[in-house]
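Please find the structures below.
What follows draws every value from the coordinates through simple rules; no lab data is involved. Because the structure is a prediction, the values reported are computed rather than measured. Cβ atoms are built from the backbone, for glycine too; each structure is taken alone.
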Structure 1
Amino acid sequence: MNYLGIEASVRNLPELDRDFFPLYKFNHAFLASAQKPVGVAVERSGGEMASVHTFIHGTPDRIEADRYYIRRLVKSMLWMKGGWRVYISGDREMCEYIRECFSADGCQAFDWDYFSHIYERPFEVVYAENLPEAKDSPRPAGGHFDGCRIGFDAGGSDRKVSAVIDGETVYSEEVVWFPKTTADPDYHYDGIVAALRAAAEHLPRVDAVGVSSAGVYINNRTMNASLFLKVPQDLFDAKVKDIYIRAITDTFGDVPFCVFNDGDVTALAGAISLEDTNILGIAMGTSEAGGYVDENGYITGWLNELAFIPVDANPGAMQDEWSLDIGCGVKYFSQDGVIKLAPAAGIALDSSLSPAEKLKVVQKLMEEGDLRAAAIYRSIGVYLAHSLALYHDMYHFRHVLLLGRVMSGRGGELVIEECERVLRDEYSELAEKIHLALPDEKFRRVGQSAAAASLPEIRK
């Protein structure tokens, strides 16, 4: 495969997407001939820093490849760890290019606006003679099982809630809702409160509430989330930023609570399920949620928004409707990924159905042994293998826990089988280092809400 003059060999391609160009393969082929040292660092809250020393070619014939490599690296670092300031060292022209890209009028304008918004300060790109060193502040979270707890998980197509007593789930409920298409934040608030009350009916009292929700949350406040995509900015500021705080305190008063990104809760669910650490959690549902628990069992404070990390270097890759970028994880590891591949498999899906309903059609075909549906899940398995190689370069995980409705049933099992086959064939060393895990069916679907219940520590 060739893109921008960078030639890479790929033995395993998705049968329904032969133009897929794994970004991992592009990066490693690129670096094989790059010799000019450059650095990229990204600063986030509290002076925490992601920092990478790498290389470019620095020659006229490779300028477009150099620019593409650094632009995707910056984007990946931002969505993995978060940040509001980017440092570039080693090449001033590259710094200027990245500054132009990540600006109001640049090709990465969405990223520029997004990170300016969630950190509530102007996004900037600066040149650094000396690249700042990496700095992280991981912290323990979750694993509290005492008392009567409620865990709530807000997805884009359904919401889940669990009532837990001393670590035992006594009630779970899953309700379809449509948060991403609803502009009235009272709809979201009422749905959250209804779920909390439903769980509370199965508890003698409520000692604590934990929330797992797609988006970025700082001090339990909603800074940005696709769940509230249609909510106007003035209503977002007035009613969404504190929506979980209001819903919990209005319903239960002064009880301990905390709100975490759903990807982090996926990783915590993995730690609980596997009784181990160093886990990358990936939830394939409405979107792709990522989370990471480090070697010490701590949450890192990184964004882990895998949905917007590029995985495909194909210039014709599918565009995400929200970010307007191409080749990012959301179109490969979510219900959108299944729907995207359906036409290539020869499956016509009724356009009047919601995305969740379209997924159910494919899942039903898969359970019936339909070969067309099997091709979809095998293709996702190939995507996953190549992307895990990319993610491992970033996280160095030991376990991968796979959750979400896309991974339900026989389809999820086939994704794992094909992924492991490709890993053995194309990434044998990595295949020996990592372990892919699927919880049991019920835990796959409601495990995040149960894990969310363990987040807060009960005041003694």
Structure 2
Amino acid sequence: MSLNVTETIILPCETKSREFDAKLLLACFIAEKGLKVIVGAKKVIDGLALSLPKGIYIGKSLTAKSATVLSMFRRLGYTVVAWDEEGLVWATPELYQLTKLDSSALKELEGLFAWGEANASAIRAHPGFSNIPIYLTGNPRTDLLRPKLRGLFAREVEQLNRRYGRFILINTNFSRVNHYYANESHLLNQLKGSEAENLIGNGLKIGLARHKKQLFDHFVEAVPRLADRFPETNIIVRPHPYENHHAWHEAASHKQNVKIIYEGNVVPWLMAAEAVIHNSCTTGVESFLLDKMVFAYCPVKSDAFDHALPNGLSMQCTSLQQLVEKVADSLRETPPTNAINQVQYHDLVKRHLASFESEFASERIAQILQELCRKPRRQISALSRMVGVGTACWRSFVKKRIERVIPNHRNNKNYLNHLFPMTSLEEVENKVNQMSLLLDRFQRLHVNSIAENVFQIETKY
């Protein structure tokens, strides 16, 4: 065992719009404690694994695909911990374990940050869980929704209102049947041909595929109907970051008041919207915490596949006619009463979100990371380190360079730019300064660019 004296925290972000602002906030809390933080585009950070200071690497998913990177960082001498960026919203523990957790990823970790007790319990029940510490911290993304930090988005909200006037926001969540690349629409592809007959756990996966496809078709149908019913109101369709926009453009053809837009953090869009429509989407929870009128469009229902938390915090509409009527009531400023009472709300949210009514999730995580930095780091054998170096070299100098030019590949340069657009040092400095003013802290933080879309944050004394 050797002492971890580097005190550097690595915070990779796969999707800028979803993760970066929250992880930048977390970076500020961490740096305030005297630690260095490297935060930015995941693909770039992963490619720098050999040159970054050996500290704590925080993974953002626990799937089989993430296991290779987690293993690489562990073998290179990093302390590897993680949270599941999509661990807040899921249907059942069984489906969550099947689609979002993998034994090979879990075995690489020395600790986990959970959104809440529901997330932690589902992870503990996975057969690959090895009794590592699980910290009930919540997630920095919910910190951004607190009244103290809503001012971070005030300018963007004002700009959206000037640009689009009154608008209805439809958040979609159909990447598994409508992926950016058609060949990556795994659930949809499983419905075709005999492939479905040979799948492990095909009962759940095929059922989920059918359910998602039905919902997707209903949402595609709903877009032009809403546009016709509310001709003086803009309809903003915001696809999931991994979704293909083509189907939504087709649905919106010849509808002047429909815009298909995926840009920026979703929070200002939620704040600016007159009403929010979703199904089983994290934005349903975020809208509720922002005190927005939020509707879950549920034309087909399934206890096995619907996500209870976001739908339970929303006004549920089971038909397109009902959805149109309830949205109309909302736009007339006579919003219908949400069926959920305050006791139900409190119990439901408290089980899923550890930090929604106490200290910031970022504060909790920063404190735990500081404690982890003081602990001895486990020794890595020479052979294991060689494997890590080999993996890093292959991924950085061969694999990624080839994949960046392959059309329709997840590591294609255009796709990566779609997930994490170019970010300037000035943009990051401005956000850190805003956070500092709103919270009256972080005054001595310094931001430096160390690679394209990757930044180092530390306290300057």
The highest value of FRET efficiency 1/(1 + (r/R0)^6) of positions 306 and 386 (r between Cβ atoms, R0 = 41 Å, to 0.05) among the shown structures 1, 2 is in 1
Can you say which of 1, 2 returns 2.5 when distance in nm of label points 7 Å out along Cα→Cβ at positions 10 and 322 is computed?
1
Among 1, 2, structure where Cα Rg over 2.2 N^0.38 Å, for residues 130-209 alone as derived comes to 1.46:
1
Output 24 (relative contact order in percent (Cα under 8 Å, 6 or more apart), calculated) maps, among 1, 2, to structure 2
Quick check on the output: 2.7 is distance in nm of label points 7 Å out along Cα→Cβ at positions 394 and 418, derived from one of 1, 2. Which one produced it?
2
